[in-house]
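Okay, got some structures for you below.
Each reported figure results from applying straightforward, stated rules to the coordinates on display, with no laboratory input. These figures come from a predicted structure and were not determined experimentally. Cβ atoms are built from the backbone, for glycine too; each structure is taken alone.
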Structure 1
Amino acid sequence: MNVALLLAGGVGFGITSDIPKQYIRVNGKMMITYSIETLTASSHIDEIQIVAEHEWREYIIADCKEHGINTDKIRDFAIPGFNRQASILNGLQNIFREKNGLTDIDNVEENDNVLIHDASRPLVTTRQIDDCFEKMTDGYDGVIPVLFMEDAFCVGDNENNVLERIYGKISERQTPELFNLKKYYQANMELMPDKLKKIGNSVEPAIMAGMNLDVVLGDKSSFEVITQEDLDRFISIFKFSS
């Protein structure tokens, strides 16, 4: 079984809006709905678990149905946590409870996987998902899409003085990320309760647990909508394509 864990619990501060950015309508469709549409269309994804506040759940389902998206793959919703990683853990725990009636990893199949994606990346493609699953067949515990930076980078201090130039392979991490469900859940549970608060990204628990990870090439067009400039860029895609 492959479950997609779609994160939509964040508030975000880079965009001036009365509602969280993932629920802003672009070309008549909520931003989160674009990701749900792609995840639903993927032959690799059996179920979709969404992390979202209670007040948005009915709107998510309604928007999907309004745009002809089959919601049968949406298995359940989980509540957001105190940070992104806590939201992920809430989603994972909900997956186990829904599957087994209680949180028991011993009953999970060894080849079950979880695909973690941010609703703030609405332009995810089925090809990206395919690439992750294809790489996973090589025996890895997790697959991370990255974009390798071609330019040299500089490190500076608080006074904008350049202290060091960095050369070499620096990469930007993207989502969706694919992990072995059982191993990744165990990796996160080992960080409870205090260490989870210090986790900066979803790859850290896997690295700390010694999971065998590899990367695939990401997609430059699948950018994250963080700022108003990002949102304007997303809107412009439909403006110039119409």
Structure 2
Amino acid sequence: MLLVIDVGNTNLTFGAYEGESLKATFRMTTKIPRTSDEYGVIITELLKKNDIEVEQLEGCIVASVVPDIMHSLTSAIVRYLKNTPLVVGPGVKTGIKIVTENPRAIGADRIVDAVAAYEKYGGPVLVLDFGTATTYDLITEKGEFTAGITAPGIRICSEALWTQTAKLPNIEIKKPKSILAQETITSMQAGLMFGQIGQTEYIIKKVKEESGLDTLKVVATGGLGRIIADETDTIDIYDSSLTLDGLRIIYAKNRK
């Protein structure tokens, strides 16, 4: 089995693959500082809860946008999982050519999403990831990563409202029945959700307009991506396992 790990700003997301089949997923919060022993014990216990023994793991791959935890995490993988992880970064084969001004500045998570979208759905493709930040990445028919847009994620916007104002509360992120809100909570929900939907549709429209790619496929992923995808016909596909699949694909390319 292959263990894939996506280290995001909010969560570490784990996936266990048997061949191309995703057998289990689980998560840990990123923001709690942990030692390598803590990571090791927690990961092995979570694997056992999913009926996976350490001895079944034949490989491991990690993509991270949080450098501070990588020493402890990789040490835990080596010591407790008996694997040396492949870390997505310079020198790793992806099948995607990055042609932006500073290729090394592109986050590993965005590269992984781009690989998965291109391999699974072909190009040209626009990949949307609704995570801590909301990102939009353009990959051409030839597999070239040519442009990326970064916007605040929905949760960041929500936190900004209740932490930076005296009277606005912390709210559940969901779409209200109507944009014509009549009290505080639904007013905030309307602004957040309809604002995100509007932003999504406008950015997709402008990308198609400026790139000239009218046949562009639009693929979305990320925790809150399904909510947005269900509310707009500008998103063609919602794929909850896109990032994990991208890690599996990259591992296979490098194993060969």
Structure 3
Amino acid sequence: MEDWSARQYLKFEDERTRPPRDLLAQVPLPHPRRVVDLGCGPGNSTELLIARYPQAEVLGLDSSPDMLRKARERLPRCTFVQADIAAWLPPSGTDLLFANAALQWIPDHPQMMRRLLEALPGGGVLAVQMPDNTREPSHVLQREVAAEGPWADNPGLQAAPRADLPPPEVYYELLRPLCTRLDIWHTVYDHVLTSPQAIVEWFKGSALQPYLSPLNAEEREQFLAAYTRKIAAAYRPLADGKVMLKFPRLFIVAMR
């Protein structure tokens, strides 16, 4: 898959930063020694961690060179590392693992979450936020366009859809034996955007990327045109001409 685009992702920085802010507000750690932002992206979530814990060592970790480039520009005094979360373990002295909209991309991420939690010391916290929107029209229509176009047989597109998140009970049963405290909740954000095209632009920075990456330039334009037509039909304008994007997210705060 092609690299992620930090510029595209940050077109909706304010809206994308609300979930990590809400997640961080529920982290019950007053003075962690080392904090790691897993899947730090362009550094917007890392910035929140530095502001909350100015005394801590804060490390940002991501697999995307472009995201890390933007994060380093934004926070030149912070340490950022390119690594695959799925194969990574926290160094000793890590008290908080913070994962905002990252773990949902990793196959079998519940088991990986258990492994990360096991690696934390007593009192350490794993804080996770993941989009839980694969059943929303925005994602259903991505799958429809992928199946209907001339690219339907492209193996890259067949592998593009992200799997549904397991029910909250699955995370609870898996993580609870390791925890002294475990909080799990959903929040549904209703983002008011300027137009159906703005919804397309939003997902060009995230969920559409695995679909567009295997296509050539002409196919990408055709895919986006077909997707935009479907989005315009599914998200009807409000009284002021704007549209509302419903965006459910799952939150987990687990303390060792």
With semi-axes √(5λ) of the Cα gyration tensor in Å derived from the coordinates and found to be 32, 25, 15, which of 1, 2, 3 does the value describe? 2
Which of the displayed structures (1, 2, 3) returns the greatest value of distance in nm of label points 7 Å out along Cα→Cβ at positions 66 and 210 on calculation? 1
